[in-house]
Structure 1
Amino acid sequence: MAVGELSEKRPTRYEIEDVEAADRRSRWRFRILFAVVWLGLIIGLAVGLALTGRIDPAFILEVGPFILDGTPTTLLICFSSILLACVLATLGALGRLSGNPVLNAIASFYVSLLRGTPLVVQILFWYLALPQFGVVLDALPAGIGALAFNYGAYMTEIFRAGVEAVPRGQQEAARALGMRESEVMRRIVFPQALRIVTPAIGNEFIAMIKDSALVYLLGVREVLWRADVMGTRFFRSTETLLIAAVVYWILTIVLSFFQERLERRMARGDR
């Protein structure tokens, strides 16, 4: 086939623009239909609850601000816990990857113990059991510590997998250039491992938003504690728990949105 015949089959600039415009219209139709379905489902649920006659909108408007005031505390718990969990996960991953049997055993024991026991038991242990050993913590730091240690154990395996995903050839090349082991980890391994594990950290943070509700057992005045108090006081737990559920749902939606944006940005960098 002649070169001229091949060149004639190449799409023109206008054809490419038409294809891109059609693709944009298709994406917009998908988004609009997606939003309409979501809106319809939300309206349907709201109407269904209203038709039961068991929901008092006036009471929701009355107690809603009090329950919403617990949102900053919930976010404080989550951000503090995830930061501490990242530190623990980094140390745990280094221990799990270490050739030192003592460090490896300590890290493995930490992961096994924290992943093998219920989170609610760990939270209560921090607040109720530690005082018997002379360690008395307020409810807020006890809840943060329990969440951080629990999620640190799960994230240890995520961090370890991220480090192992970095090609060993890069590490060997860095050592051949005379880099010390600490420099190899700091300048070669950790930056790449961080990009690999960032989406998984986002998933863990979203899960922590929901698990943070367990600290209400300690009396921390976050969203669920406030909902439980108002529901018990006025015998209207349906409304107060609905408010709490919506708050957690909105927080997870917002965080999921930013996580997806971050994943797409990192995917473009990889390409």
Structure 2
Amino acid sequence: MNCNAVEAHIVRWLSDYLNQSPLEGFVVGISGGIDSAVTSTLCALTGRKVVLLNMPIRQTSEEFDRSADHIRDLETRFPNVRGNAIDLTGIFKSFEEKMPENTAAHGLAMANSRSRLRMMTLYAVGQSENCLVAGTGNKIEDFGVGFFTKYGDGGVDVSPIADLTKSEVFELAAHLGVIESIRIAKPTDGLWGDGRSDEDQLGATYPELEWAMEFRGDEQSLSLREKEVLAIYRKFHQQNKHKMEPIPVCLVPKDLKL
């Protein structure tokens, strides 16, 4: 990948989009992961206002520290960048306590609720700062396996890196000078208290899933692991289609409205 050309293209795309709106810049949620680090750096390169939010909810210290270190790094490198830490743990705890017992005990429901609480925070700050919310999803997550929260981290205004695979995001991160602690960290969505990685949840690595997303060959010639990965990819792609496709609208025939 020509990182110089990709960087220039995305930065220009962000600038052009912002120029067509009455808004001043971008707000980005910083997770301590590679996607938000690359997205925020690209936004910073536009020279426009960039607000970075570290929003821990029972976060591991490693995730919080990586987020804080990245924010400090960008603040040092770019005068247009300003960071803020907003601890949402207390708010989430209150929300959790108000939920029915079976909902509060449902791990995935509450993990997704963390993401939706962060989305609400991003939009509240974004509106007050006159900024667009920049999404941090990559191609395999957004269009392959649907590994994001509907109306959570999937609720954004612009998606700068959604046409880049995870491998390409890592390559661009090295080119952009993202701090090493983020570049070597295992990808994780940060929505679970046990620090589980994306691979733990998906059952396959990102390079494997990227291969499956592009596979168009003869399945009979595949190894046992390749068949396994293809099945994992297809399972997630099918069950998460509702996230990746437009909301279905029931069109009522005109004659029924008469």
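FYI, it's all coordinate maths here, none of it is from the lab. Because the structure is a prediction, the values reported are computed rather than measured. Cβ atoms are built from the backbone, for glycine too; each structure is taken alone.
Consider the structures 1, 2: one of them gives -26500 for helix-only ellipticity at 222 nm (-39500 (n - 2.57) for each DSSP H run of 4 or more, over all residues; to 500) as calculated from the coordinates. Say which.
Only one of 1, 2 returns -26500 for helix-only ellipticity at 222 nm (-39500 (n - 2.57) for each DSSP H run of 4 or more, over all residues; to 500), namely 1.
Mean count of other Cβ atoms within 10 Å over residues 115-122 was computed and gave 19.5; which structure, 1, 2, did it come from?
That value comes from structure 2.
Of the structures 1, 2, report the one carrying the highest value of FRET efficiency 1/(1 + (r/R0)^6) of positions 131 and 179 (r between Cβ atoms, R0 = 35 Å, to 0.05).
2
In terms of Kirkwood radius over Cα pairs in Å, which of structures 1, 2 is highest?
1
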